[in-house]
Structure P
């Protein structure tokens, strides 16, 4: 399980963008075989409007 943040500026709006993610990852034989991300959808929507 990973938790991480991204920060940037949306090119189309010039607004700052901050979002948090949680990823669930399964590794088998030293390879990633499954990856699912969960993010703050509201933060993404507010930055793009």
Structure Q
């Protein structure tokens, strides 16, 4: 069985409710470079969606 992770051959980070998204993005930038990953950040409960 083959499993694929990421999006378009790059890491893909989806923030969770308890994540420190700033720290995770900084870690990704440090390890794979600024334009070498994708991410999706939660807007949080303040937006009422």
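For which of the structures P, Q does the calculation of log10 I(q)/I(0) by the Debye sum over Cα atoms at q = 0.20, 0.22, 0.26 Å⁻¹ return -0.74, -0.83, -0.99? It must be structure Q, since only it matches. Relative contact order in percent (Cα under 8 Å, 6 or more apart) computed as 35: which structure among P, Q? Of the structures listed, the value fits P. Thinking of P, Q, which structure, once helix-only ellipticity at 222 nm (-39500 (n - 2.57) for each DSSP H run of 4 or more, over all residues; to 500) is computed, gives back -4500? Derived from P, not from the others.
Read the figures in this text as sums done on the coordinates, not as results from a lab. Worth saying up front: this structure is predicted, and the values here are computed from it rather than measured.
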